[in-house]
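Q: What follows is a group of structures, each given as structure tokens.
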Structure I
Amino acid sequence: MEQQLDFQNMQKRTNRRQRALKVLVYGFLSLWALVVLFPFYWMVLTSVKSYGAYNAEHVPALYTLEPTLQNYVDAFTTVPLLGYLINTLIFTIVTTAIMIVVSTLAAYAFARLEFRGKNLLFTLFLSLMMIPSELVVITNFVTVTNLDMRNTFAGLILPSVTSVFYIYLLKENFEQVPDELYRAAKVDGTSDLKYLWKVMIPICRPTIVTVTILKVIECWNSYVWPRLVTDDPSYYLVSNGIQEIRENGFGRENIPAMMAAVVVISIPLILLFLVFRRKIMAGVSRGGLKG
């Protein structure tokens with residue numbers, strides 16, 4: 001009887017410690033969420049303040065009693081924000097589509113095809129990840145300039161259609177598919193492209209979806225390369241277009257209008273992440289496991 005009471009008391013103490021630990025963890029995560037989300041809240045709050053109300057605040061207020069949507073109207077009527085969004089959409093869709101095709105074919109070749117020097121070639125290929133991207137930008141800029149592709153969508157898109165990391169991620173994922181499926185398909189006379197399309201891609205769809213979403217985010221946030229290769233406003237993306245808006249559109253002083261433009265630019269990526277967050281996590285986890 002005493003042993004049973006001691007066991008029950010021990011279990012109660014363990015449960016109390018677990019509850020206390022859970023409260024601490026959730027409290028820390030809630031605090032961290034507030035820290036992370038506060039800049040976005042401040043951005044949205046500033047975007048619904050009028051220019052006069054914002055400048056009249058000697059101490060920044062954490063709320064407003066007179067919100068306005070005029071800043072959002074000005075973002076589409078005063079400056080060519082819609083044109084920047086269309087350019088970015090074209091750049092993102094075309095670049096992502098080409099990159100997925102190239103990366104999938106390259107990953108399949110490294111994962112399933114046998115050819116001389118494959119391992120050495122893949123090792124050299126991975127070593128490219130050690131090269132700082134700034135060095136590649138210089139070479140790409142000279143090449144695009146010599147080919148007279150500045151201020152064109154081709155010049156924007158071509159340097160971004162490959163990614164060593166995404167090819168590596170897809171290759172690791174393809175290698176998890178049992179070899180027996182490949183050998184059985186070859187016995188049935190299935191071509192490599194048909195096997196890739198009918199078997200590998202459906203099985204590895206979560207990783208491919210993850211790579212697609214990450215590439216979309218990367219393209220949408222691209223800044224350095226579009227800034228270098230375009231000086232014609234008709235080819236500006238949202239990343240460098242927002243700088244043009246700040247300099248020659250609203251002006252440096254009209255912070256509420258600038259924040260409205262930034263909110264409009266940020267919404268597509270936020271919605272994309274919220275809708276596909278489970279697939280992103282599942283794809284990354286799947287790509288990092290072997291066996």
Structure II
Amino acid sequence: MGERPADGHRFGALSLGFLAVTVLSGVALVPMYRPEDALASVEAIHGAIPGAWLIRAVHAFAALGFLLSTVIHLAQVVVRGDVGRVPAGIWWRSTLLLPIAVAGMLTGFLLRGDAEAIAAMAVGRGVLGSVPWIGEGLATLLLGPPGAGLGPVALHHAGTLTVLPWLLSFEHGRRAWPDLRSLVTALLASIAIAGIVPVAPGPAEGAAGRLLGPWYLLGLQGMLLDLPVVTAWIVPAAAVLGVGMLAHVRGRARTAVMAGLGGVAVAWVGWTVRLLVAGAG
């Protein structure tokens with residue numbers, strides 16, 4: 001499987017391991033899932049097909065592991081001052097792994113086809129539609145036209161959002177496949193968490209006052225309680241641009257960018273708490 005990665009790149013190698021587990025488990029789920037009858041498919045995975053519930057849970061937690069290990073690896077590179085060693089173009093494209101990983105997890109959430117997913121689809125279409133000039137076209141491209149069902153989302157989830165992270169990871173790490181240690185670690189961690197934390201189908205119908213949407217976007221939902229809908233894409237876009245700009249700034253300018261990113265993180269936590277308090281009330 002090649003040389004073991006250096007300790008400073010362990011989380012980078014681990015992210016590729018989680019990506020591999022995500023893709024392999026996703027391929028195993030494809031024959032079991034029908035986007036035209038999404039909720040019934042998910043319920044069958046959990047109740048009618050032996051062992052399928054574990055594959056779905058491994059898929060979900062491997063995707064989360066990919067996102068978290070990518071964030072940790074990026075933070076290590078920034079803290080150690082290694083950003084300047086990465087060519088600017090590669091750094092920018094590697095930065096795109098963050099929103100792509102989130103998009104992959106979000107489309108997976110939409111593919112549940114339950115009440116929460118339907119509500120999240122409506123919110124996502126509204127947020128994308130608020131982008132000037134290209135919003136409606138972007139929403140149609142990514143989510144399909146209104147009433148089209150989950151077919152377009154499934155294609156992006158299994159195709160676009162699988163191929164892109166693999167290509168970007170390959171360009172960044174010069175590896176098409178994880179080393180054995182990273183692959184086994186990612187697989188065992190995903191299986192262990194899947195056996196402890198249940199990943200069950202969502203509700204067929206919504207409940208009044210219930211928090212809707214994936215937990216990692218609660219900050220965005222809290223933001224929408226107080227701010228215009230356009231901020232739901234402006235703030236994340238600004239954060240991604242800030243991470244990308246780290247390849248071009250030094251000294252006080254880098255400190256200012258880092259402070260801005262820290263402010264976004266603190267605000268995101270604040271909006272998450274804001275939503276939780278509102279939901280509890």
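Nothing in this text is a laboratory measurement; each read-out follows from the coordinates by a stated rule. From a predicted model like this one, the values you see are computed outputs, not experimental measurements. Cβ atoms are built from the backbone, for glycine too; each structure is taken alone.
Q: Quick check on the output: 2.6 is distance in nm of label points 7 Å out along Cα→Cβ at positions 80 and 248, derived from one of I, II. Which one produced it?
A: II
Q: Assign the value 1.36, calculated as Cα Rg over 2.2 N^0.38 Å, to the correct structure from I, II.
A: Here the read-out was taken from I.
Q: Of the structures labelled I, II, one was used to calculate relative contact order in percent (Cα under 8 Å, 6 or more apart), giving 31. Name it.
A: The value was obtained from structure I.
Q: So, one more: With distance in nm of label points 7 Å out along Cα→Cβ at positions 200 and 232 as the yardstick, tell me which of I, II scores highest.
A: Largest value of distance in nm of label points 7 Å out along Cα→Cβ at positions 200 and 232: I.
Q: Out of I, II, choose the structure whose coordinates give mean count of other Cβ atoms within 10 Å over residues 120-127 equal to 12.2 when calculated.
A: I
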